[in-house]
Structure I
Amino acid sequence: MKNLILALCAIILTNAAIGRELSVFTASKLQQAQKYDSKGQLEKAIGILQPLTISRSYDRAMVDRSLGVYFWKNNQLKLSAHHLQKALETDAIEGKQQTELRKMLADVLFNQREFREALQHYAQLTAVTQEPTRSQLWLSMAKAHYQLEQWQQTIDAANRVVGASKHNFEPLTIKLSAQIHSSQWRGAEKTLRALLKYQPKNPNWWRQLVNVKLHSGDTRGALTALSLAKNQIALNVQDRKLLARLFDKSGIPERAALELSLLPASEQNIDLLVEQAGYWQKAKEWGHAAIVWESLSKKDEKYHRQLALALTQNGDHQKALNVLERYQVKRADIALLKAKVHDKLNQLDEALEEAKAAQKIEPSASAESWIEYLSNKKMVSNKLKQQARYQKEGRNTSAL
């Protein structure tokens with residue numbers, strides 16, 4: 001907008017120019033209007049010029065051009081565009097002045113959100129201008145195409161700026177948005193890497209890069225990008241959650257669990273703790289899993305079972321049994337788990353008793369199978385004990 005103000009103000013005719021080009025009557029009216037404008041009295045400046053009926057095409061063009069400027073400065077964009085268009089259509093203004101006039105009209109149309117009309121004028125201007133002005137025109141065209149949701153045209157126009165200008169940041173951001181809108185993930189990745197050269201510590205570019213990798217189905221690439229981001233930006237809670245899930249999807253569950261364990265205590269809610277314990281278990285880090293399940297079981301007894309399972313896997317069978325004893329309500333699944341733990345402790349009588357209790361609470365094929373298994377195991381165990389006793393007593397064991 002600042003550039004537009006400068007452009008509009010710059011074309012107000014100087015007194016000398018008016019004297020050379022215009023009729024005395026028109027020059028006088030323009031000078032009066034300029035005096036009011038210099039005092040900030042735009043309504044009076046417009047009031048001088050608007051009623052005029054002028055036959056000479058050049059005089060009429062100068063009046064319309066000045067009215068276009070005054071209406072713009074007075075925030076009357078529709079009237080500004082109307083008079084600038086009339087000035088251009090006279091064909092009385094040529095060369096550099098015509099280029100300035102067309103640029104003014106294009107910018108006013110753009111600010112009026114008449115993007116298609118603005119694009120027509122910008123396109124004509126690119127053929128008659130040089131750098132760096134031409135790059136600014138292509139940038140305006142990229143913005144107009146973007147507003148019209150013409151994604152490929154946006155990208156093409158932005159590329160003309162990136163290729164010709166040293167100031168690539170703005171066109172790159174516009175290009176990136178268009179690429180994301182049109183699901184051009186590979187191109188978006190290249191653009192993001194270019195943006196990261198300008199702003200390596202911008203968290204938005206790193207997060208966008210991770211998302212682009214995920215959209216393109218590259219989980220490993222997303223993990224690499226987010227891992228690299230840790231060296232440049234401070235990861236927030238959502239970043240660490242995502243990083244954990246990416247480690248898990250990449251087959252590194254212990255790193256996933258570690259990432260979640262690094263979250264501040266204020267963020268360690270039940271869902272995240274359950275997720276963390278699950279990662280430790282996938283990594284077969286049963287001791288770490290048990291620690292997390294222990295903290296959860298203090299909040300809700302439903303986690304006693306997971307704690308007992310983790311302790312059992314870690315070889316802490318007696319601790320697991322102690323945990324299961326905390327249950328006040330009789331449950332078939334808990335009774336069956338207690339049977340398994342007693343079996344690990346070679347407490348067959350207690351194991352069989354719990355298996356039968358499970359079957360009584362809720363009959364199942366699993367409980368029945370365990371009853372059969374434990375009964376046979378107990379029978380074999382008793383027989384072995386009897387053989388050992390007979391041998392100790394020197395008695396014949398062939399009858400057993």
Structure II
Amino acid sequence: MAIAEGVDIPIWLNTACSPELPLREVVARAGGIGYNGLEVMAFLEEGGDRAGALDFAASHISAKRLTVDSANDILSMFSDAGMGLTLGVYHNMLTADMDQASANLDQLVSVINAAHLLGGRRNGVSVGTFAGMDATLDYDGNLEKFGAVFGPVLSYAAALGIDVSFENCQMEGWMATGQRDSLCNLAGTYQLRSMMVDAVGGAENLLWIPDPSHGLAQGDGVQGVLRALLMETPSRIRALHIKDTDNNNPEALHVRAMRGGFAPPASQRAHEWDVYGGRPTLIGFGGGGDMDWTEYLRGGATLLARGDGSYKPVIVENEDVWSKQTGNPAATWQANHAAHLNLAPLCYPLTDQGYQFNHTQRQVLQTPSVSEGMLLKTHASVVRAYAGK
């Protein structure tokens with residue numbers, strides 16, 4: 001049975017697992033194995049910033065080229081499939097590289113514009129992203145920079161009715177080798193997340209997408225990850241990312257970085273930036289990982305409940321060593337299917353057809369009344385319009 005009586009949590013899929021497929025095929029495949037929605041990736045199509053790390057990126061929507069008509073076509077596609085959607089653009093927005101920062105923030109603003117064209121809050125469409133960090137600044141400096149950079153962006157997004165959600169990935173591998181540590185994301189710890197809210201004046205459209213695998217990789221343990229989750233403010237939770245971590249594999253020599261307080265010698269690392277424990281896995285596939293999903297989702301359900309009987313989604317993010325990382329698309333979709341099957345008894349009610357989502361709970365997508373003319377096209381124009389407000 002579900003983790004609690006009356007729970008009916010939609011299960012979505014992050015599209016970064018299949019960059020080679022067009023969006024229409026991802027919709028068809030995901031819907032065909034029971035997923036209720038997609039987090040649609042809209043990364044930079046050129047000039048990305050994930051150098052040195054495994055690449056889990058995709059561009060299933062071209063945000064800069066989206067029009068009212070093409071947005072309505074996307075809404076019709078999802079509506080016909082009975083699925084919801086949200087958008088994601090996960091770059092280091094605070095990077096010290098000014099050219100890269102400009103490209104990243106322009107893309108973020110373009111994705112916010114795209115979310116508006118897709119109906120924004122009216123259709124449950126928000127934007128997921130990373131804050132990242134500037135490796136040349138300490139934490140106080142990064143918090144100040146976060147306020148300066150994201151204050152205008154969040155104000156602009158709020159004016160359009162768009163929520164911006166930050167994920168807690170430690171962004172290992174995004175910081176140049178030799179920096180003081182490998183954490184490259186302000187949202188990587190609970191303490192910094194609370195300070196981020198203060199840095200932008202408590203902006204109500206700043207939300208979170210917690211991913212338990214990142215806490216596990218930092219050595220927090222299942223109970224530590226759950227405690228951190230339950231400390232969050234329910235109104236600031238957009239969704240939960242579903243990804244696991246295996247901290248007990250013999251290849252994870254870098255676990256010593258967490259247990260002994262030092263990183264392993266470079267000769268023993270899979271990558272030069274490899275200082276955290278664990279490798280990504282997925283619930284129900286290849287043995288899974290260290291997370292107790294029943295316990296985690298039982299606690300998480302209280303944060304996902306909207307108050308009207310419906311629930312915010314959990315979103316499967318496949319970076320799994322047994323599937324996505326093999327480079328075999330068939331294995332990737334096997335894992336996607338397995339994850340959904342394993343989550344269904346925890347998230348859905350038991351019906352005559354087995355564990356099934358109650359589709360009367362899904363958000364009906366509507367054609368929004370929007371104007372492209374009201375959109376500010378670049379990050380620079382957003383700063384000019386909203387800085388200091």
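Just so you know, all these numbers are worked out from the coordinates, no wet-lab data involved. Quantities reported herein were computed from a predicted structural model and do not represent experimental measurements.
Observations
- Source structure (of I, II) for relative contact order in percent (Cα under 8 Å, 6 or more apart), computed value 22: II
- Here Cα Rg over 2.2 N^0.38 Å was derived from just one of the structures I, II, and that gives 0.93; the source is II.
- Cα extents along the principal axes in Å, for residues 310-357 alone derived as 36, 23, 12 - corresponding label from I, II: II
- Entry that produces -23500 once helix-only ellipticity at 222 nm (-39500 (n - 2.57) for each DSSP H run of 4 or more, over all residues; to 500) is calculated, selected from I, II: I
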